[in-house]
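Trainee: Right after this note come the structures.
None of the figures in this text is laboratory data; all of them are computed from the coordinates on show. In this text the structure is predicted, and so the values were computed from the model without any measurement. Cβ atoms are built from the backbone, for glycine too; each structure is taken alone.
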Structure 1
Amino acid sequence: MPSARGNLDWQPLADHSDLVAPPVIAAGVDGLLVTPIDETLADTAAFCAAYDVDPAASANCVVVEARRGERTTYAAVMVLATHRADVNKTIRKHLDARKISFADQEHTQQQTGMTSGGITPVGLPDDWPILIDTAVAASGELVIGGGVRGSKLLITGAELAVLPGAEVLDLAHPIE
């Protein structure tokens, strides 16, 4: 039966810092668990199927670029894999933007020190808001990216909600 831990071998991040992007370690979040994965299976659907992880226990991190005049804000958006973020309405309004789009992957990688497909809210730049859907914050154990495509982290919704820059909002809807 699929679960958050699936059939993976979770270990303390403190003992396996080589598995994640350097900013994840620098963030200093205690108690995280990490596991290596096949990087070709990093995308959510393939990952969940291969490792028997429940999609409802997997949270995706999407980076958006919000613009109003000369001001540009980058933000991370955390939603369950079973949900879709309301980027054009809720998130755009919350970030007080006229235009919002998914951030350029190359720019995101340069700014975060993380790999596209493995971006995680743990260790993002200090000035980036982390917008966390209420369903994510209310979840128990969740699988998120490790900053690289070849690893995943295990964290609770409550732990995500207290990351620096985190804001919990009603910003996603279940995928029908």
Structure 2
Amino acid sequence: MLPAPGELLHFSEDPTIRHFVPHVAATAQQPEAYVWTVDALNSPCYWFPRQCPRVCAWGDGVPRVHAVEEAWLSTMQATTLYAYRFAAADFEPFGERPHAHVATHPVTPLGPPVEVRDLVGLHEAHGIELRVLAALEDHFAGIRDAGLEFSGIRMGNASIGPDGPFPTRR
């Protein structure tokens, strides 16, 4: 699920949102209130359950690779997302190297949300390799060291499965 030209997307597990009001996200690193959206390059980084830790990497001439912990795979397979479409003109790029777009005023989607199922298959359909790993930390370090473009999302949840912390491994 990618945005059409002139559009941005917001992915949610909630299909009932009618209006988006700027707020400070619990994971925010800045104090400003925003409504967050993503473009076509960054949309695939959100084809995951909201709390799922993941590492997404890409670069010139390098195939796009996403990685998820194996403890999250069944949740990913069972999750339905909803893609909300917005007019790109209502948003501004966020950051020096924009990874998202933000609005500082309330915005209304262009229409009802689009149901997004089969998140694993969605990766395959778009030619994105989805790696399922026991843990993400070493993979994430390797991606950073390689100098690729990347996004590490919800990494604070790494090694914490959807049902709580992983048992201690020996």
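Trainee: Taking mean count of other Cβ atoms within 10 Å over residues 39-46 as the quantity of interest, name the structure among 1, 2 where it is greatest.
Mentor: Evaluating mean count of other Cβ atoms within 10 Å over residues 39-46 on every structure, the highest lands on 2.
Trainee: Kindly point out which one of 1, 2 the value 16.5 was derived from, the read-out being mean count of other Cβ atoms within 10 Å over residues 15-22.
Mentor: Label of the originating structure: 1.
Trainee: Identify the structure, out of 1, 2, from whose coordinates mean count of other Cβ atoms within 10 Å over residues 55-62 was calculated to give 15.8.
Mentor: Structure of origin is 2.
Trainee: Another question, if that's okay. Kindly point out which one of 1, 2 the value 1.3 was derived from, the read-out being distance in nm of label points 7 Å out along Cα→Cβ at positions 119 and 151.
Mentor: The structure behind it is 2.
Trainee: Using the calculated result 3.3 for distance in nm of label points 7 Å out along Cα→Cβ at positions 7 and 87, pick out the matching structure from 1, 2.
Mentor: Matching structure: 1.
Trainee: For distance in nm of label points 7 Å out along Cα→Cβ at positions 31 and 127, which of 1, 2 scores largest?
Mentor: 2
Trainee: Computing percent of Cα pairs over 29 Å apart for each of 1, 2, which one ends up highest? Each step should come with its number before you reach the end.
Mentor: On the way: 1: 13; 2: 19.
Comparing 1, 2 by percent of Cα pairs over 29 Å apart, the maximum is at 2.
Trainee: Here's something else I'd like to know. 15.9 is what came out when mean count of other Cβ atoms within 10 Å over residues 63-70 was calculated for one structure; which of 1, 2 is it? All intermediate terms of the calculation are to be shown ahead of the outcome.
Mentor: Numbers: 1: 15.9; 2: 18.8.
Working through the options, I get structure 1.
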